[in-house]
1. With helix-only ellipticity at 222 nm (-39500 (n - 2.57) for each DSSP H run of 4 or more, over all residues; to 500) derived from the coordinates and found to be -24000, which of 1, 2, 3 does the value describe?
2. Tell me which structure, out of 1, 2, 3, gives 3.5 once distance in nm of label points 7 Å out along Cα→Cβ at positions 48 and 88 is calculated.
3. Using distance in nm of label points 7 Å out along Cα→Cβ at positions 56 and 128, single out the structure from 1, 2, 3 with the greatest value.
4. Which structure, out of 1, 2, 3, was P(r) over Cα pairs in 10 Å bins from 0, in percent derived from, given a value of 10, 40, 40, 11, 0?
5. On mean count of other Cβ atoms within 10 Å over residues 104-111, which of the structures labelled 1, 2, 3 is highest?
Structure 1
Amino acid sequence: MIDEQVVLVDESGRAIGTEAKAAVHHAATPLHLAFSSYVVDAGGRVLLTRRALHKPTWPGTWTNSCCGHPLPGEPVADAVRRRLVDELGIVVAAVDLVLPEFRYRAEMPNGMVENEICPVYRASWTGDPTPNPDEVADYRWASWQEVRDTPGLSPWCLLQLDELRDAPADWPIADPSRLPAAAQI
């Protein structure tokens, strides 16, 4: 098993170093680069996933399709494609940047913190995923309204829904020059 590294960033989104993914999330989690993605099928439904029950952050919580961290030197869009394969067995040709500047900080009741600059992407794919049980406990396809009405979504997903009001097919593709510097690889 490799020691997966995440990219640490300063307040302006510039890379300032790396830290082991296994050690980065705690009560004083440093700001780091991540991503969120929404997989949308031909009928406009969104793939929601329920995080594995043993995950250290938000175990068992329903959320967007896939989240993760780009490796040092890895373009974020490539990281999205890599994690879709790793977590869901989904291979997509293209991903669209929709929220280049999304950032959030969320604290769990036990004090564990997520603190991420987290660009958001949309991917198109139709079929049934093959979830990796180390990452995903469950999944379901949902209409955009059902997604918006789902109780108990992850904090980052709820914040993204505030910015992604329209149906996924109507999300404009964002200018990649608006990505934080650490993500402009």
Structure 2
Amino acid sequence: MGRPKQFDPDTAVERAMEVFWSKGYAATSPQDLVDALGVGKGSLYNAFGSKHALFEQALRRYRDSQAAALARLFDGDGPVKERLRAALRLLAETDLAAAGRRGCMAVNTAAERAGTDAAATALVRRMFERTEDALGALVEEGQRRGEIAADRDARALGSSLLATLVGLQLLARVEEGPERLTRAIDATVDAL
């Protein structure tokens, strides 16, 4: 009979996500993961196979948590533009207030791994597509309610909003305050 696992894999993935999110893939050493997860290297590799396999699981965990968070942010009964404005402002304020200004794990991964890591690139691409679809659905809701002109291409607006969101998340990593982000958010929402 084999020895029982000394850790909860679900908790381990959550902790690994935090490490990868804070440090990035390349800067995260196996020792960083061992320390954060509180397990030996052997247990780490037996459970996950490799650092990269654990990274992929951490990205999936991030994707699932962020999809749920975005759905909550976009959901509501008020005017679509104001819900969108409030959601973008909350995301920007959260990024500005976060210790270490780690930004968005998907955006960080795209900047670090795109072109060199097919699996991570595919995961991030799907995250961006999911976000774009949610933004496009919000635009369509605004069109049905008469808040956004019905002749505008909802998919193109969703793409534009995604690009704005990614840019905001990068800006938040270096800005000292919310002024530039707020201007960008207001200009983007007002232009819909």
Structure 3
Amino acid sequence: MTPHVRMPYVVTVDAGLRDLRAADHLLRTFAAELALSEGGFGCTHLVRGERPRVVVSLAAGSEAELDEVRAWLVAEGYEVTDGAPDAVGRAVLYRGAGLLGGTMTVGEVLSVSAIERVMVLGVPYQPHMDARLVTHDHVRPQWQGGELVLMAMPAVGGTLVPFEVAEPTPCCADH
């Protein structure tokens, strides 16, 4: 389920950001200042249209917690709206995110984090629970069909790596 269905206590912050790296940084800043409950989420969302940007959402475990989050954000000068902008957020803050470092098995990833499923690009089935995932300390699952899903791709030595990398090569970098 999406964070706003699982946790009905969600706010969205529009800080006028243009890229995911800045949104990730903003969410980590919020995490350092706010004491979100263990089951809370912090997600990025791409907004298209006349003013393309990246907004972030924060999901709290209770109405009281959300009220505290909202009050802090407003006091800090952020534009805050109730609810999530969409159902397909990219999770940055989630249970177990800080534990997903180095090389782990798919089973370990699923057992220590809020990630519910790992899928490999181009493969119609889920990888074995003992498949090794090299995280590079950057794991960004997305909400898909109501589940938090990590997209991975095959890598050297029969391992998997998250599809999203921390330092992507810019388009046309060799031109």
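Quick note: the coordinates plus some simple rules give every number you see, no bench work behind them. This one's a predicted model, so the numbers in the text were calculated from it and none came from an experiment. Cβ atoms are built from the backbone, for glycine too; each structure is taken alone.
1. It must be structure 2, since only it matches.
2. 2
3. Top value of distance in nm of label points 7 Å out along Cα→Cβ at positions 56 and 128, among 1, 2, 3, belongs to structure 3.
4. Answer for the origin of the read-out: 1.
5. Sorting by mean count of other Cβ atoms within 10 Å over residues 104-111 in descending order puts 2 first.
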